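Derivation of every value follows stated rules applied to the coordinates shown; laboratory data play no part. Treat the numbers as computed from the prediction; the structure is a model and nothing was measured. Cβ atoms are built from the backbone, for glycine too; each structure is taken alone.
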Structure P
Amino acid sequence: MNTKIFVMTHKNFIQPSDSIYVPLQVGREGKLDLGYLGDNTGNHISNLNMLYGELTGMYWIWKNYIGNENIGICHYRRFFINEEGKMLGEVDYNKQLSEYDIMTSPAINEGVSYFEYFSKAHGKRNILLEGEVIKKICPEYYNSFQECMTDSRHYYGNLMVTTRELFDKYCEWLFTIFAEMSEYIDLSGLDEYHRRVYGFLSEQLLMVWIKVNKLKVCEQRVGIFDEKAETKELKQAISYLVSQGKIEEAISMYTGVLKIRPDIMLEHSDLKGEIPIIGKILMILLNESKSVDGEYTTYSNDLGKLIDYYKKNEIL
């Protein structure tokens, strides 16, 4: 059985050379065509990407892709890897799926119940609604849903590889739940980041579905090959403003962007851990701009050099 891995992206990226990896631009409806396969043809929900995230790509595959290969979902910067840190190839996937029903990301243990973890990040309202909808339309899943809410482990990113048959069954179950939720869900007061409610809600549902269907799971290592696109874009924009001496504008951009996109500074987004450092550097530059001499303002207006200088002096 062949394997096809769809790489969900909303940005240009360096494509894997292996032809089993197929870039799929999610949320392409009304957006610039990046030159990849898009999720806005045929039966699609591309226009709902702000609510569903990469799930609009999964929906497109379910409804439009006619191949019968094993189906995989990766991201433009997250890929399944082997012990040597290399991306898996078709032989690797086929071997694993000859022994397991599904491949997922390694389960993360948050140390608290998933319900507590999710509620702290996104509020309780919609995850409680999700439980009520499951209880209503597929009650045979409700006990497992409750168990997964008390579990401290969860999969992330909707990363998976499984047979076409199981992929279709999962999508039918998942999107039926969300279609029902859409009749009741309250999106008022949610910012751009938190409006991707279905994307966030789906992550633990994969564990629920696997549990009920008694699937044999291979938790495979995941490699992050690049920083989040929005993280890189913020750094580039701040770097330009610093080079122009526009420190107040840089601070305004920094605080404004992080207010609506707090995920930009998460460990898996900001791989170098530079976003918090940039915030400190900007405040130093602002204070020094009001004095006659300043250590940082006289050192450089290159943000990269300032970050290195900060790290060196912080260690000393």
Structure Q
Amino acid sequence: MTETATETAPETAPETALAERPRGSRPRKRRGRPMDGWLIIDKPQGLTSTDVVNRVRHAFDAQKVGHGGTLDPLATGVLPVAFGAATKTVPYVQDSTKLYRFTLRLGQARDTDDADGKLTAESQIRPTDAALTAALARFIGDILQVPPAYSAIKVAGERAYDLARSGRPPDLPPRPARVDRFALIGRPDADHAEFEVQSGKGVYMRSLARDLALACGTVGHIATLRRLRVGPFHIEQAVTDAIWLRPAEAGQPGANLLLPSYTALAGLPALAVTEAEAILLFQGQAISLLTFMQRMPPDADAAGGLIRAMVGTRLAALCRLQDGALRPERVL
């Protein structure tokens, strides 16, 4: 599984038009409570991201739940969970910057490139701090990266990790990745080194750890991995399972734990729109930018930039400024 890929709950298909339903049938009613917003979870070790989503759905009895970026079972830290309308903003969370901290175990290679895998090779070489720091430069910026064999990438219709588990590990081609910062922050002992990484979409921390060790003439794998930030969501906002995962007899967690749906887009300029203008956007209509001359935020990019249209504190739509008009890209 990838540390940064997005895996969301499937969209529920729109109800069939009344004219197309069998006579006498009733519209299907969604199960659970309608809820909108984001719950920022400090994912515990040992659970998949899907495990967490399923438990959250049950704990909140929510209609629609997804998440904004997969974490491996070994990993802990920020897992943004979206409810209702917030699931429409998941792709923008997926594309946002992430911050990780991991421990590299030097001298041991494992088939999964993390501590959960089987030992495949050993080396007595232990690079110095200086050697590790010197090697980091080749992994910063726009790079090509070979994903771990145990990842969710599809190969001829099958998941790479399914092929690897069946004894047929795939030969995956390199993929482009963007790493903004990669720094050595600690060295507890000769066998371990601690790093912090700020990266974009689609970067595998396990591959970074594996390839850095190889670049220093040894082998290695991730011993611990923690995600500290996903876009606007920080570890300080995250709640533990002691808060969100309650026994049924304790009652359902309250919606007061949720952040507003628009929090995912907090980094985008905000444009105040009226209810009438919001209705036009809901209908898919573009509105001339001349209408907003006195309201346009100064940091808006009129040449194709994204902007969030707000009715008061409510997120109405995600729009693009293009060809002299405000064009709805995603209505919420």
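Some values worked out for this structure:
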| quantity | calculated |
| --- | --- |
| Answer label among P, Q for the case where distance in nm of label points 7 Å out along Cα→Cβ at positions 72 and 120, calculated from the coordinates, equals 1.2 | Q |
| Value 11, 30, 38, 16, 5, 0, calculated as P(r) over Cα pairs in 10 Å bins from 0, in percent, for residues 64-159 alone, assigned to which of P, Q | Q |
| Structure from which 2.1 was derived, distance in nm of label points 7 Å out along Cα→Cβ at positions 80 and 224, options P, Q | P |
| Distance in nm of label points 7 Å out along Cα→Cβ at positions 264 and 296 - structure with the largest value, from P, Q | Q |
| If volume of the Cα convex hull per residue in Å³ is computed and equals 189, the structure in P, Q | Q |
| Which entry (P, Q) yields the derived value 47 for percent of Cα pairs over 16 Å apart, for residues 176-215 alone | P |
| Label whose coordinates, when distance in nm of label points 7 Å out along Cα→Cβ at positions 136 and 168 is calculated, return 2.8 (choices P, Q) | P |
| With helix-only ellipticity at 222 nm (-39500 (n - 2.57) for each DSSP H run of 4 or more, over all residues; to 500) derived as -4500, matching label from P, Q | Q |
